[in-house]
Each structure stands twice: as C-alpha cells, then as structure tokens.
1. 1, 2: which one has FRET efficiency 1/(1 + (r/R0)^6) of positions 29 and 221 (r between Cβ atoms, R0 = 35 Å, to 0.05), as calculated, at 0.25?
2. Given a computed value of 3.0 for distance in nm of label points 7 Å out along Cα→Cβ at positions 53 and 173, which structure among 1, 2 does it belong to?
3. Of the structures labelled 1, 2, one was used to calculate Cα extents along the principal axes in Å, giving 64, 52, 35. Name it.
4. Supply the structure label, taken from 1, 2, corresponding to helix-only ellipticity at 222 nm (-39500 (n - 2.57) for each DSSP H run of 4 or more, over all residues; to 500) with the calculated value -16000.
5. Could you tell me which structure in 1, 2 was used to calculate distance in nm of label points 7 Å out along Cα→Cβ at positions 61 and 93 as 2.6?
6. Of structures 1, 2, which gives 18 when relative contact order in percent (Cα under 8 Å, 6 or more apart) is computed from the coordinates?
Structure 1
Amino acid sequence: MDSTPSHSFPKALPALAAAVDQLNASDAALSYRIINANLRIGGIGEARRVASIATNELLGSELRIEIVSSLSNWVEPPLWDRVDCRRREHGVRDEQSIAKAVGPVLNELLASKDDNLLEVVVSAAARLNVELQSETFVALLKNQQASSPLRVLALENLNTKDAIAYALETDLVDLRVKAVGMLIGSDPDQATLILGDQLTFYSSIQQAQSALASLVLVESPQADRIIGDFARGLKANEVPAKLKLDILEAASKRGFEDVVSSFESSRDSSIPIGAFVECLEVGDVRIGEEIVNTHQGAQCIRCHRVSSASGSKIGPNLKNMGAKIDNICFARLLIQAGILRKGLA
C-alpha cells in the first residue's frame, strides 16, 4: 500500500486545505498537513483562512505558533516540504496582497500574553513587511517580564535612537548585544569601544560570540586590532576553547589568512575529527534546527525528523539526540555520512 501522505497529490490539496475546522491540538500530524496544504496552494484566500484561525486560543500555543510560522513563509515557502520532505519550486507570490490579507490578524495577535507566540508574530510581520503598532513594541521592549528574544525583536523593529540608548543601559545582556550591533551603522567608533569591552568582560560565551560577529562588521583599524589580538592567541591556546570557532571565522573574514593558516596547519590530522574540534565546544540550537529543516546540502529531513509531526521516518528521530550521544561520537557519525565538512553550514 502506498504510504505517501494524501496531500502529496495536488488534486487532494484543496479539500485538505479547506478542512481547517478539523484542526486540533490532539492530532498534530493532521493539523500540520492541513496548514501545509494551504501553504502549498499559497493563495490570498488560503492565507486569510489560515490567519483567521490563528486567533483561536482553544487550539493551544504550539499549533497557533505553527500557523503563524506558516504565514511567515507564505511569500517564499521553503524548497523542502516540512511534511512530506519533497523538494518543490514555488511560483512568485504577491507579498503586498498577502501582507494586506494577514496584517490585521497579526496586529490582533499582539495582544496575546504568550511570549513564544508573540515572537513568531513579530518575525512573521517583519518577513511579510506588515507594519505593526509601534507603541506595542515600546511596551514590549520595556517589559521586564517579557522574554529576552521578544524584547530583542521589539528593539529590532523600533530601531530608533531612543530605543537603542534604552537597550544599552539595561541589565539584559541580549538587549545590550543587539543594541551595540545596531549602533554600528550610526556610530561605529562608539560601537567598537563597547564591543571591545564586551569581549574583555563578557558574562557569557554567547555575549562574546555576538560581540565578535558584530565587530567583523566594523571596518576600522581598531576593530582589526582587536580581532587580530584574539586570532594570534589561537595557536598559543590563549583564548577560550568555546570561542575558537568564532575567532577563526572573524579572522578569516577580516583578512588574517596567515594566522588562520598557521593555526590550521597545527591541527592533529591523525584523528577524523581533527578539522572540527572547535565544533565540539559550541553550538546554537536555533541555527542547528534551521539547518536540519532547510539546508539544501544536508537535506536532513529527507531521512529524519526533530519532532513527531514533520520530517521523515526513514532515519531515527533527532529530537534530544544530543542527550543520547556524546559530541565526539555525533561528530564522527556526521563525518562518516559526509555531512560534516568544511563550508556545509
């Protein structure tokens, strides 16, 4: 019997897409297929239909987040289908009409008390160029009870001198990091001073990583001096192991090829993971999930899934795999499969 999901057949899509009244949190697999069918058809009517049900609190947070996430992809859907893992090209879609159709709902959803939902609402609005109420962003930025990612999104959307100045004075590291990154465009010298301090007195590895990534964007002798000092500390092992990968990337981007080449030549080539030892020290769950779901070179979801609702069952479910296999073993498996290699991500 053919086990291919019914909505892989184009003729079945309209009926499946119209079954939005069957969405429910207890049947995530069916619900995801219904949402995905609307996304694949991709019309203005389907966008409006999906948006209208996002306001239904009875659907639960996870399903409402999936609905809004699908809206954020409406203009440019991923090449790899999240449900049946097939590669599909999508035609050009009218961003302006789609934004007009879903904009009122996204603004309505700003009243939600669910920070996770608010994050995807703000992200969806940004991708679709939907204008949201600025006073709401000011309130979110200054709301100390709101999540860190949500306050950062509010700052990004405001992008005003007052908002940046406020963020630079807060106790929230993520906000300060984002604010100084935004300051680069208007006052690169001041931004460089702050980034230098963040690299000297960082409170977390994530803060130092963000500071390095931002410093690369500042084209000045002072920025080069700071990056160069860190790069020269690589071979002497004078920098934290968890920062080595970020320092290598920053040094490569700013033209310190001799320092990078010297470090690369000192690697232990006798072990398979010798070229990737820095990868064992750091990681970003959000970036990793994006690679698994969308990277055309890796094509992870053709064999795996990271949840119970989307992806393939050919290979094992990757959810919580990091807790089951140590980093070295995981790296070896990826190298053997030809997935972990220079330049993939």
Structure 2
Amino acid sequence: MKKILLFLLLCLGSLATQAQVTCSATAATGSGYSAFTNAGFGIEDPDCVHAAFGPHITQVYDAELDRNVFVFHSHIVADNDRCQVSDRVRMEIKGGPGTDAELQHNLGDTSYYRWKFRLDENFVGASSFCHIFQNKAVGGADSGFPILTLTLRTNILELRHNGGDTGTDLGVLAQADLALFRGKWVEGYLEQVHRETGELVLTLKDMQTGTTLLTYSNSSIDLWRTGATYNRPKWGMYRLKNDVLQDEDIRFADFCVSEVASALCPGEAVLQPDPTTTREQTGRSSIRLFPNPTQEQLHIALGENQTGTGQLFTLAGQPIGQAFAIPGQIHLDVAGYAKGIYVLTIKLKNGEPVSIRFILT
C-alpha cells in the first residue's frame, strides 16, 4: 500500500509541470498583457476604442501583498465591448479558442481555480450585471448566457447560476454584503465538475484574517449546456453602462487553473492571523509564503518576533539539501530545482512544525 501511495504521489508531482496554468505579475510597471498570453490565456480588451489610455491591464507593486499584481482598468464612458457593443464595457481574460487546453473543460472534467482580487475602497456596484468572474459554455445554440457568475450588485456580491434554455435556472446561489469585499484582498477558490449533474464548491476568503466571506457547495447542479464543446473561465470586469457607475480599477493576482487536483493550486496563508483563531491555526496563519506558484525565489516571512528552521521536501517526502535558519524572513532561491510541487516544513522556535506546499513553475 505504501508503494502504491508513493507511486501516486510521484505521478502527481510529475504532472505538476503540465497539469496547471498559472499567471502572476512579472513586473512592477508596464502592460500585463504578455504575462497572460505567455501563460496561455486569451484577452478581451477595449483598446480598439480607447487606445489613448494604453493597455487596460497593467502591473504594479502591491505593498499589502508585498508582490507585483495586475490592475484591470474599466472606464465607464470611454470603453466599450471590443468595438462590437457600445452599451457595456469589458476587460476580461479567458479560456477559449487558441488558449491553453487546461482552460477548456470538456464534459465530465473537474476544474480547480484559485485567484486573488481586491476591489477599491470606493467601488460602486451595479443594479444590472457587473461580473468579475464567468463560467461560460463554448459551442452550441445555448451558450449566450454564462453558467456561473460572480456579480457585484449595488450592495451585495452574488454567486449566480443560469441553467440555459433546457436546464433549471437556480438564480442567486449565495450572496454577501459588498462592504465585506471593498478595500481588502480576497482569495477565491472554485471547484467544478462540468456536467448536467455537476458539482460546485466556492469559497471567498479574506486574506487579512482568514475569515470566510462567502461559501457555497452543491453536489447536483447543472453546469453543462446541451451542444456545448467545452466550458471556459473568464475573469475581469464586464458591466452594463449607466450614469451611476464610475471608472474602476480592480487588482488581481496569482491565477491558477488545474484539471488534476486542488493541490496544484494551493491556498496561501493569511496576511495577519485573526486573534480569535486557535493555536494551531495561528501557527500556520502567521507564516507567509509567496509568490505561490513561483519561478525563481520564494519569500518566507514568519510572524512577529518568530524565528525557526526550514527544510524543503519533494512531494514524495524526500529532503532536499540541508535545513536552513529563518531569522524572521528570508528569500529562498529555488530557480535551480525541477518544476513541480514541493513542501516546505518550518519548525518554529516554540517547536510547532508547519508544512506548506508550493509550486515551482
């Protein structure tokens, strides 16, 4: 049994380089378009009508996350929907024709998404549609309306479902006060089984405290359209114009999509532990490990006044190199290692071990 388990873990590690799509900002300035196209995403932008602004996805350094992130820009008057429709504005990244196959989910596939987003403190929601995420079908006569959306209404954030022409439309699946999301980084996790009797799990988590802001699960929900070729994700901002709305900038970071396992898109420890959490939770939450996934360097930051030692392991449990000291925070060079999933085990000064997975891409 142990040999079988070891074999499966090794297989999972070998798949990591080809079984997920990841995209993180690569610089503190400039366009973000190439980062997405190089990762295998498609882009739908309003540059054709608003070229004077420049790219509608830029990159900046975010002090709260302590890393480079993307900024999606949406102008309510100057932009439109790709010079095709003028009563709405669209700035989205997507799966679809010409994109990485991991962003195209066939009937029966399971997909795992993880990403981060931050609304401005003064973000204005819409009485009509204002989507920051969509799951849409491609192909067939019933692909017009999205299957799932995260929609920002005037005062609430909604998870919405549309069953199409032949399915059951469930409408609003879950909702939360929009004020909970303004001015803070949120980590999203979405798991879907793409079929008519599909499965769905969504969690939106406050990265400052680890508090769950919105959660939903359903083990029998229609996530497939008759005649569809595949489903695909879309992130960004797609909204109907009106006189109440304003120009908006939404920050996004660390996209990950996999059709193999949720472990290939691991969550990140919260930025500041909630003092009401348990000792075990606080031990894990006080450690920051980023960016994750990473390509060259891994930043390790312990909690206030904490020190410890670290040890890298393969997913199969084999140690890599020697244990090393962590005097509060360090940058660990991992560029020389093979791409895949690794485990960093940290033993804090108080003797409490914490293990966190990370992906080297």
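Only the coordinates and a few stated rules stand behind these numbers; no lab work does. Nothing here was measured: the structure is a model prediction, and the numbers come from that model. Cβ atoms are built from the backbone, for glycine too; each structure is taken alone.
1. Working: 1: 0.05; 2: 0.25.
That value comes from structure 2.
2. Working: 1: 4.1; 2: 3.0.
The correct label is 2.
3. So the calculation was done on 1.
4. Numbers: 1: -16000; 2: -2000.
Derived from 1, not from the others.
5. Details: 1: 2.6; 2: 2.1.
Working through the options, I get structure 1.
6. Values: 1: 11; 2: 18.
Label of the originating structure: 2.
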